Structure P
Amino acid sequence: MRDGRRILDADTHQMEPADMWERYIAPEFRARAPRLQPGGRENLVEGEPLTAEGKYPFHTPDFIAALMKGMQRFLAAREAGFSPASRLADMNREGVDVQVLYPTVGGQLLGREFKDPALLAACCRAYNDWSAEYSATAPERLRWAAMLPFQDVELACAEARRTAALGAVSFYLRPNPIGGRNLYHRDHLPLWAEIERLGKPVCLHDSGSPHLPSYGDRMDTHTTGHILAHPFEAMGAMMSLIWYGVFEAFPRLTVVHVEADAGWVPYLLQRMEQHWEFSGNAEHPDLKMRPTEYFRRNVFVACRGDEMTLPSVLALAGDDNLVFNTDYPHPDGTFPWGIERLAAQPIPESSKRKILWDNAARAFRLAA
């Protein structure tokens, strides 16, 4: 708690130890687990780097130098190996009550298609087991999101059931198409049905320089690709889940968009409403309500505390569907200053409380 406000950070990250995959993966997959090459920075799996350096590269010297400079504010956590104790110390110092934890390397791992989906599922199980163990240090405060092997829907359903029983607060997926299938593809419907039944939200989170198709592909630096990819992937995902009837078919399915900012929300709602006024559901018979109605019922979007557009988002889209994130401990995030920037926003106190806690508690089904 800080200044009388409870705080839930809806997007923070694990910094997986380099040997975690080999230690936690099932023995029959250990020889093929993701691993760093001697003297290298990049994890490899199935003989391929996790990021696509030939697209918008992640590991250029200039960008790595910027990353290292940005990581200086997390020096104590780095020296402690990003342990649960160091994370909780940072949370306590800044008044953060709860963090939702996503992978870092795991996000890159889900950014490629596996030749062997069974290996992908084994990698997801390894990460999820490790993250559950990590979060057990303070289970009410460290809430982990489970990686799902979305490439194989049957395996993803099985892992969703297993990790829900382990205590995962949500399910982590990327918004990119995989195997030529967008999120709304009919092959994915069994997974949406299973996740709705389990009663936990899906958290959609892009990650830089993927092998999968990305809106950043037309750029040739990580910075410019990253500027485009995160919000555009979120917009494409939200629009498609609404217009192709996923939320109509699964009315209790909740999607939380994280690390994509929120300034685009009024524009996308406006754009969808314009097309509803023009053509209704002529091409999309599964769209039974106005697009904004699905947004209000099924979707949450995480904002940064320093977004200059935030007052306009509230004025045009309301304050019931926004949550807060900092991207801790990634260097392009806003921890720790994002919290004070949100507190200084020229928006009502009631809205700050909703964004910092109430909406997220509703999205993630947290007890009072």
Structure Q
Amino acid sequence: MTITEKMPMKRLETSQLVPGMITAEDVYTYNGQLILSKGLTLNDKAITRLELYSILTIRIEESTAEIEFELLDPDVSNPDEWPFSKIIKNSPQFKEFQKSFDETLDRFRSNLNDIVEKGAPVDLSNMLKDTIALFEKSTGAAQFFNMLHNMRTYDDLTFAHSLNVSLICNVFAGWLMMSKDDIELATACGLLHDLGKLAIPDDIIKKNGKLTDEEYEIVKTHTIQGYQFLKNQHVSDHVKNAALMHHERNDGSGYPLAIKGDRIDKYAKIVAIADVYDAMTAARVYRGPLCPFKVIEIFEKEGFQKYETQYILTFLENVVLTYMNNRVRLNDGTIGEIIYINKSHLSRPMIKTSSSFIDLSKESSLYIDAIL
């Protein structure tokens, strides 16, 4: 290959990436910070980092663009590794939650489509009533996160993701000790944060394969489109701002305005964390839902400068606490129980095994691979 020849490349959405694909160019944040270098062979961690930085698409070498993985169903692909999932999914509570989720999702989808296609008014009162009733199907935050984690499918659509984010915002706002009215407002912000994606043509948003640069720029406009749909609606300015600003970051590395710190609406900051957590823990075509402790580790290493410190610490600490006393498997196969949370290393708690105690904050080669 001569110097003037270019490596054939394709632009793919982050959700379409699989391990083994090779980056065709350097990948930067929206304020110019290098995330991944050209020529990097993608692995699961690298793909998940892109979610953290809200990178929607990247270019990969065309020769690796057709890598495929068999679609995974965690219940059948390796059943011995998913006992906790089986317990949750076979419980009456989970089955009732899933049924209610599907019914709520159908009504939610219809409501959003009416707003976008018919200019219908936003009926937040009924949408919130539906969403909060759905959360009440669980018996607290721990069971809710367990059930939500086990409902993931690799082809989650905008509607299901938005409902997930609203439910996470509801719990999160409670952890922040907000008032009942403010919790409902945070829930509403989560519900409508991605409304603008419905304005993106289906042939772009669902495109299987290469996006052109022009199509990529259209996808990025979903935040502005969402704000436009809401600006004349009788909803709180916080709801409008959450649609516009949920991809903004405290260090100015977000979009569409690249604003920093206090210029970002506080509810948009809450939605941003819930949005990224849901995206990062979602199943992918090549794996089941990502272990929450792997996501927490990425947040700890790279997220504190990007998100409101009080918010991200509160969120991560409480997510970790929902798994207190759970059985886990470490990457070396060791089975144990979480018995103590290290607040300075939330992703690396103390584990009690049948014969010893393992402090993961002092064992750099070990980490939690799965919740059992």
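Coordinate-derived values only; no laboratory data. Source: prediction; values computed, not measured. Cβ atoms are built from the backbone, for glycine too; each structure is taken alone.
Descriptive notes on the structure:
- Which of P, Q yields 15 [relative contact order in percent (Cα under 8 Å, 6 or more apart), calculated]: Q
- Between structures P, Q, the calculation of FRET efficiency 1/(1 + (r/R0)^6) of positions 93 and 197 (r between Cβ atoms, R0 = 41 Å, to 0.05) yields its largest number for Q.
- Per mean count of other Cβ atoms within 10 Å over residues 189-196, the highest-valued of structures P, Q: Q
- Comparison of P, Q by distance in nm of label points 7 Å out along Cα→Cβ at positions 13 and 141 - largest value held by: Q
- Structure responsible for -14000, with helix-only ellipticity at 222 nm (-39500 (n - 2.57) for each DSSP H run of 4 or more, over all residues; to 500) calculated and labels P, Q on offer: Q
- When FRET efficiency 1/(1 + (r/R0)^6) of positions 133 and 285 (r between Cβ atoms, R0 = 35 Å, to 0.05) is calculated for each of P, Q, the greatest value falls to Q.
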